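Alright, structures below, take your time with them.
Every number in this text was worked out from the coordinates using simple rules, so none of it is lab data. All values derive from a computational prediction rather than experimental measurement. Cβ atoms are built from the backbone, for glycine too; each structure is taken alone.
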Structure I
Amino acid sequence: MANPSHLSNRVSSIDVSGIRRAFQLGANLENPINLSIGQPDFPVPEVMKEAAIDAIRSDLNGYTLTTGHPQLLDAISTHLENDINWNCSTDQLDLMITSGTSGALLLSFMAMLNPGDEAVIADPYFVVYPTLGPMTGASIVYCDTYPDFRMTAERVEPCLTDRTKLVLVNSPANPTGVILTDKELQDLVDLCSSRDILLVSDEIYDLFTYPDHLDSAGRCPSPARHTQDMLLIRGFGKNYGCTGWRLGYAAGPSWLIAEMAKLQQYTFVCAPSMAQAGATRSFGIDMSPQISEYHARSRMIHEALGDMTTVSSTGGAFYAFIEVPAELDCSGTEFCERAIERNLILIPGDVFSQRDTHVRISYACDQAKLAEGLDIMRDMMS
């Protein structure tokens with residue numbers, strides 16, 4: 001009879017998400033103040049809901065093409081041409097719809113990496129990134145970005161070896177909310193180009209970029225404006241509150257997209273068809289009220305805790321990475337355990353990092369709850 005000893009080394013080397021552990025710790029709390037969930041707290045825009053519902057009622061519930069529904073592909077192609085001046089209908093560039101941005105990340109790592117190859121990620125990092133190593137047999141190399149969490153070319157270069165195949169950058173970043181400047185991204189492009197390394201840019205939070213961090217044309221800075229020899233990954237879940245639709249897309253060199261599509265054919269098959277119909281209507285929706293609200297919440301965090309400890313530069317997304325004051329003599333995990341006793345759920349920094357000196361809060365919650373949680377954190381730091 002099969003037993004747990006038959007499990008692969010792959011799954012044995014991947015732990016349960018620390019975010020899930022935090023949920024379990026807070027499961028018995030009554031009406032907790034939950035600053036842990038990376039889930040937008042606004043509803044999906046009505047026009048997107050109606051488009052998805054119409055697709056279901058029109059019996060458009062079967063498979064789409066592996067690379068995605070042509071109508072959504074056309075909408076994305078037009079958007080990218082306007083936003084980053086990429087023409088994805090040429091022989092050099094192509095794009096595909098994926099099952100979330102996580103699907104795009106997995107497919108790109110599977111397409112690019114062999115056992116023994118290396119991929120460089122920032123530390124701190126999104127929780128999925130380290131697991132892409134054991135999933136593909138590659139090695140993950142951590143680029144230390146403390147204390148300001150900026151993944152600059154200067155910090156990346158010492159991490160590169162003759163085994164480095166790709167560098168993954170995430171801006172706006174989870175868990176820090178930090179946004180790299182246009183110059184910093186251009187420097188990364190130049191470094192990767194000079195070493196024949198693929199740059200992968202995870203821009204799932206691109207729409208949630210606050211005014212002080214937009215480029216000169218009022219856009220989220222992107223390395224894609226400096227090169228077409230890279231992989232761009234974006235999505236719909238965070239920007240439009242439809243995380244459960246599991247919908248993202250990848251654009252880049254045709255040779256890479258073709259191989260990712262081949263892998264998708266035998267894994268995810270295609271992204272959900274009705275979600276693709278809904279996302280087709282997303283481009284042009286005015287999300288500025290939601291962005292302004294989240295910007296206001298980010299300022300609340302700095303005003304509440306900025307004189308108590310170091311708070312990451314929250315230029316976008318909806319997270320802040322907050323240092324546990326040294327005088328408290330406790331780790332991020334211990335701080336979160338103490339917070340649970342106050343009915344407050346946070347995520348310890350070691351979920352996102354090789355260190356355990358910080359905690360992450362998500363401000364995707366109403367201002368009253370956020371203010372209450374910040375008051376408790378301030379009291380805990382006093």
Structure II
Amino acid sequence: MSRGFSVYLDAVRFAAAMLVLFSHFAYPRFSDGRWLWVRELNLGSDAVVMFFVLSGLVISHVVQNTPGRPGKFAFDRVTRLLSVALPALVFGFVLDRLGTQIAPQVYPGWVYAYTPLWEILLRGLTFSNEWAGLATRLGSNGPFWSLSYEAAYYALFGIAIYTQGARRIVLLALGGWVFGLNILLLLPAWLLGVAVHRFILSDRVPSGQVAAAFAILPLLAYVIALYLGVPDLLRAPIAAYDAVLRFSDEFIWNNLLAVLMALHLLGMAGILRQRQSMRHATQIRWLAGGSFSLYLVHYPVLQMLAAFGFASATLLEDALLIGMTLAICYGFAALFERRLAAVRQALLRLRPKAGLSADTGFKQASAPPSRS
């Protein structure tokens with residue numbers, strides 16, 4: 001996997017996180033409705049699918065680099081999630097309590113679910129907030145839903161890779177039952193990322209004009225699909241089950257979009273096959289290195305800023321509010337997300353005989369997805 005393609009994945013990761021941010025900023029209580037077209041096109045939801053495909057690709061790469069080491073796989077995945085999820089849950093709880101005291105009208109019931117801290121931590125740190133029969137919103141942090149999906153995919157993939165025979169079948173069946181249908185409905189999107197990595201690993205990526213076609217045509221198909229209202233057409237047959245399906249209520253369109261995303265990435269992998277450098281690579285890496293925090297913290301931050309009266313009425317105020325949100329999110333990343341390696345090393349020193357080690361050799365390109 002070339003450095004150029006790795007940097008491209010980071011660029012996509014940051015762009016997806018920004019789409020999620022703008023999909024929430026588009027609510028009239030933040031931006032007076034000027035950005036509602038982002039919500040009407042449902043771009044934030046589509047960005048989640050991008051994250052899932054990226055996640056499958058990266059986790060497949062990680063497993064390929066650490067064959068036969070389930071302990072390391074579990075350690076790396078758990079620490080990756082918890083290093084940001086734990087402080088984000090506490091931070092969000094504090095912001096929500098502060099904001100609801102100052103301006104409760106900014107926290108309508110469909111945005112904010114009052115949950116005591118112990119329950120937020122229990123549900124959030126087990127990532128069971130969207131498991132079958134347990135679905136709930138953790139305060140105002142709507143985007144946290146996707147971590148429940150991510151953690152489930154990590155577990156299922158680990159079982160599939162590191163177990164065999166009857167044990168594999170039983171554990172996969174048990175996992176599918178515990179996680180529930182909604183999470184399984186979007187599993188194909190995640191597995192398409194795995195497939196992209198396997199194609200790259202076996203050097204079965206297109207080249208030349210074919211690679212360019214793979215890279216460009218899915219983007220055109222996506223634009224045309226939005227123009228023609230394809231997502232709504234595909235959602236119509238299952239619209240009656242929206243309340244049950246929750247964040248999987250567009251699973252037909254989501255998985256079709258994942259196919260387009262996978263084809264695009266294969267094309268870009270071919271175009272960038274020999275590319276070992278890219279312009280602004282350092283800046284892209286830095287931005288992507290805080291995208292998990294941006295994804296997971298921005299919504300409670302926007303809510304709190306709105307409670308303090310920072311709603312926007314002009315484009316200049318839009319820029320100010322977005323800038324404040326980014327500053328807080330990337331400050332959070334500096335304290336937590338960017339310290340992942342240090343946290344892992346500290347934990348390893350506590351368990352010197354555990355045979356664990358941190359991920360090496362590849363920049364993380366997966367950050368959990370968001371939806372309101």
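So FRET efficiency 1/(1 + (r/R0)^6) of positions 174 and 222 (r between Cβ atoms, R0 = 30 Å, to 0.05), computed for just one structure, reads 0.25; which one of I, II is that? Clearly, the read-out refers to II. Could you figure out which one of I, II the value 13.9 for mean count of other Cβ atoms within 10 Å over residues 206-213 was computed from? It traces back to II.
To which of I, II does the computed value -11000 (helix-only ellipticity at 222 nm (-39500 (n - 2.57) for each DSSP H run of 4 or more, over all residues; to 500)) belong? It must be structure I, since only it matches.
Calculating distance in nm of label points 7 Å out along Cα→Cβ at positions 14 and 286 for structures I, II picks out I as the one with the greatest value. Between structures I, II, the calculation of relative contact order in percent (Cα under 8 Å, 6 or more apart) yields its largest number for II.
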